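Following this line, the structures themselves.
Just so you know, all these numbers are worked out from the coordinates, no wet-lab data involved. Please read these numbers as outputs of a predicted model, since none were measured by experiment. Cβ atoms are built from the backbone, for glycine too; each structure is taken alone.
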Structure 1
Amino acid sequence: MSALQPAKTEENRANERATDWLDKLYVFASLEQYTFKQRLIIRAAGLALYWLVRVIGATLRFEVHGREHHTAAEPLVYSFWHNRIPIATYFWRQRGIVVMSSHSFDSEYIARFIQRFGYGAAKGSSTRGARAGLIQMIRGVRAGKSAAFTVDGPRGPIYQAKPGAVMLAAKAGAALLPFSISLTRCWRLPSWDGLEIPQPFARAVVVIGERVYVPADAGNDEQQHQRLQRILEELRERSDKLVGKGIGDD
């Protein structure tokens, strides 16, 4: 080592390890556990979904309400319903937001789809490695990255919030940012939540709610959990009405 090059301190090495760990969230995961056919499907599906949403997204007309609630530069926990993933992924793209992704086959191509839009994927789900995934998201938020949480995912029931988003916000010391996006026209997949794929030239109404701050010890607080449920229901009702849908049309 040159005398002019300072030796790395323990703090420098720790910072490098932290940076390396964070960078890995934005890199495609290894597919070595899958068969050759499954690897082809994952790669093809992730790429196809990306281009579908990207091309259609460029034709959409966005109408945003509550933009003032998103002005702060602080890390946030974006909270929304699972069936709005495609349109939400496009709207909030290229912000480095960290989301949870399970180790299942289906989630692998979803992870690649969102990573192409600039998101990080923390591995975990409510059924496989939820604790590990949540810890990764907490670390990411504490490192300055925002996170996003589909509060009724990954398997529903639809529009019934689970406590994960509140727990993440409490542990990471970040505010929740609830929002809803509704489309005038979309295709609905035959999934448990009727995942919505926007149709070309549709109008997309985005309603962003006020930031919700929760106490540090509110991870399992049912009152805070129900508070978020009510807010998200109100935001969905509002965005649906603004695009001309009834609240029961989903």
Structure 2
Amino acid sequence: MWSGPRNISTALMRSFENREDCAVVDEPLYGYYLSHTEFEHPGDDEIIASMDCDWRSVVNALCHELPEPCRVFYQKHMTLHILPEIELDFSDNLHNCFLIREPRRIIASYMRVRPDFKMEELGFRQQWQLFQRVADKRGVAPPVIDSAQVLKAPEKNLRALCAAVGIDFSDRMLQWPVGSRASDGVWAPHWYGSVEQSTGFQWVEESPLESVDIPHRYEDLCEQADRIYADLYQHALIKA
């Protein structure tokens, strides 16, 4: 599952991990990303020390060292972690799915954690690049789910996603126990406060998109990201 930041990516990981047949991995390329960029993230030294920071070793494990026993191996990825030197042919061995959210809401949320950032830190271009690669390889668009639609109609969206990747839907995906998980990355204390209190997907009525304020300096970035979002949304399994 390829997502940008400030989405429901961790909740979706919880949903899959609550299946009886599923193992998960949390952002396996994060250590490599931090060790090869100058971006400062909370707990970055601890993250780097705790992870394999050789991207070739990481992707080899993702494709060839499957957790046992499990029938479904759910990989939670951040598209911003795809640095230019990472060769994407490893993704040919995966069922690639894409989680999207309206860019203005992502930007407004992300800037509360990191007030100054660049386009590549949000992963929009990387997500589109990978989507196009997968679509070209498959001959059809890979599965896309929109976070707002998942929150509004979890079962409908999860059933559609499961069908798209050829696995059975499980009612266990709709609820999960409160708290942290051993599978959570060491960055969880900095980012997972809300999801650790959750027990399922919960829709909260959002303010109109036009009322979401972002600094003027990010308007061009938002416009670029909106075009990518619109192209991806065309392929969403469930639309509004």
**Asked** relative contact order in percent (Cα under 8 Å, 6 or more apart) was computed and gave 29; which structure, 1, 2, did it come from?
**Response** 2
**Request:** Figure out for me which of the structures 1, 2 the number 17.1 belongs to, where Kirkwood radius over Cα pairs in Å, for residues 122-225 alone was derived from the coordinates.
**Result:** 2
**Message:** If semi-axes √(5λ) of the Cα gyration tensor in Å is calculated from each of 1, 2, which structure is the one that comes out at 24, 22, 20?
**Reply:** 2
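For distance in nm of label points 7 Å out along Cα→Cβ at positions 202 and 218, which of 1, 2 scores largest? Mind showing how you got there, number by number?
On the way: 1: 3.2; 2: 2.4.
Of structures 1, 2, the maximum of distance in nm of label points 7 Å out along Cα→Cβ at positions 202 and 218 occurs in 1.
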